[in-house]
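K.L.:
Each structure below appears as structure tokens.
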Structure P
Amino acid sequence: MSPSSKETQRQTLLHLWNEGIRDASELHSRTHIPLSTIYYNINKLEKNGSVNHKRGNGRPRKITANVSRAISQYVRRDSSMSGKSIAAKLAENGVELHHTTITKHLAKKGYKNSLPLRTPMLTSTHKENRVAWARRHLNDNWKKTIFTDETAFQLFSNTIKRWYKNTRPVRLMPKDRRKIFAWGGFCIKGKTSLFCFRGIMDSKLYVEIVERHLPEVNRMLGKKWRFQQDNDPKHTSCMAKNFFKENVPEIMDWPSNSPDLNPIENLWAIVKRETERRMPKNLNELERIMVEEWNAIPVSVLINLVDSMKRRCEEVIVKNGERISY
């Protein structure tokens, strides 16, 4: 029963009591309030003349306001402190708390305990170049850009959180988790086919992959378009430069160390999540599922990602070249 319902019962009984009705059976017949509740409140009325709930009957809080401030200070000074370490610190000052009590308290305060997100380090030069790049391309028409990249899909990944009760689920992971690599590209009108390979990519293979997919790009974008790639040495080799000079209308400049600016990273995240969800059992199954999930991404997602480029540029400028939340 909610606190408001209990308060209504108390006030009803108080009113009838003041009207001179003191018999529990009669109070029950008039109100249909359980007899146990009526007897409880009659007892309070006879002893205290009131039905008000007496505050402070519960167990006193283990974590007082001062202890709470101390816990928060410990975490702010050293964010790597464990619950057991904080408990030991408090014990030195005469405060005995179990470490699980501390971790639950921190969770209620909004703290989360997790590994920091890994991201490539940006130097001051990187940041300056990112801002300069964003200003140059702030008002670009991104509808004629093909965004490209390669990535690795690992067999037996374990990055998806799953709900469970009682026993935590176990995902068996082999010691040698093999990979399949993939290259792909997309624009506002569609995607290239996904190219999967299992060996190491060099400049020769990279050029062969791009050459194989140029007809697909031309069908989507016509004769005038630009090709986006990062600054991987394979992409900027003499072989690649000579090929692009003869076969690609325009190569877009790209700031170093900037995967957050490339919207294809968002596509990779979708494909990897959906592929892992299906739990492939071998490399052939992994490759098949990779291609199926890549093909399943709707054009609406591609349009939203391309449209995000102006916002990405704006955010990089506002943040003075720091990483952006994409």
Structure Q
Amino acid sequence: MPYTCNVCSKSVRTPSALQIHQRVHTGEKPYIHMCKICSKGFSQAAHLKHHKMIHTGEKPYTCQVCYKGFALAVTLKQHEMIHTGEKPYTCKVCSKKFTHGSNLRTHKMIHTGEKPYTCKVCSKGFSKAANLRQHEIIHTGEKPYTCKVCSKGFTRAAFLECHERIHTGEKPFTCKVCSKGFSQPSSLKRHEMIHTGEKPYTCEVCSKGFTQAAHLQQHGIIHTGEKAYTCKVCSKGFTLNSSLKRHEMIHTGEKPYPCKVCSKGFSQPLSLKRHEMIHTGKKPYTCKVCSKGFTQTSSLKHHEMIHTGEKPYPCKVCSKEFTQSSNLRKHARIHTG
């Protein structure tokens, strides 16, 4: 006989399992399940045991394809599906496939709009308890996972692990079309859209397509003009918090990513990567019309507008059109003075 949670309707097999599950909603973390190193609490002893491996660095389960280590056998099994491409769980609404059932259950909430986990500070809703816990750190400012190389802090161990690949140069995920390597499977997935041309997210204002929903959301701010993040030094406004953080390095002079060839420092790993192409001469993105090469896809896209004549950014005052939003902003100063 299954036992069902009154909050999220999840079914479990035993009353004790239901009691443990309900701690997700109540936030209860018994003192006996507290980490002695960082004082983080857990609802289950097994979760505490897994957490301790973060401090010890123990990863006894290794992927035979890319040699990535994992603390849990089940996590290794899920990871191996990246290499096999296996996605046995399919959404009945949109046919999207997933590697395991929990991801499918979470995905279904996109269609139902269900968000059973609510932040007590700002009332924002979430479809997963883990996402709520991750969000709550925004309010506390807690970043318990620190990079040993550059001391940058992270809210999750997984984020730290991905970041560390910047320093090690590890890129275990490879594109089957052009052999380009990536540090994260999500980055590989986004890159593959360059070859397929897929852009599933479209702007309702100018019909520009994007490979990611986040990029579409960021792009939408161009039309609204909203700049919610302001520099405390010079009062310059930014549409993204990440853009503000990068800008602040101008004032601090911080450049944590140096070029191994000429020792030039950069504030972002992506800027370093683009710079390195000066030394290698690599230009992986080529125009199909004139064969001119570019170091960035964005540069290629802007160049292609020369051939297509496309100018998606019109001036609201004089209707003059531009290929880039930055050129439109410069032009707008003529009218504003």
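K.L.:
Given structures P, Q, which gives the highest value for Rg/Rh (Cα atoms, Kirkwood Rh), for residues 121-200 alone?
P.N.:
Largest one: structure P.
K.L.:
Sticking with this structure for a sec: Quick one: helix-only ellipticity at 222 nm (-39500 (n - 2.57) for each DSSP H run of 4 or more, over all residues; to 500) came out at -13500 when computed from one of P, Q, so which one is it?
P.N.:
Q
K.L.:
For mean count of other Cβ atoms within 10 Å over residues 81-88, which structure out of P, Q has the highest calculated value?
P.N.:
P
K.L.:
Upon calculation of relative contact order in percent (Cα under 8 Å, 6 or more apart) from the atomic coordinates, which of the structures P, Q produces 18?
P.N.:
Here the read-out was taken from P.
K.L.:
Between P, Q, which one scores greatest on Rg/Rh (Cα atoms, Kirkwood Rh)?
P.N.:
P
K.L.:
Which of P, Q yields 4.9 for distance in nm of label points 7 Å out along Cα→Cβ at positions 73 and 137, as computed?
P.N.:
P
K.L.:
Follow-up question, since we're still on this one. Looking at structures P, Q, which one was distance in nm of label points 7 Å out along Cα→Cβ at positions 49 and 209 calculated from, given that it came out as 4.9?
P.N.:
Q
Read-outs throughout are calculated quantities, based only on the coordinates presented, and are distinct from any laboratory measurement. If you're wondering where the values come from, they're calculated on a predicted model, not measured in any experiment. Cβ atoms are built from the backbone, for glycine too; each structure is taken alone.
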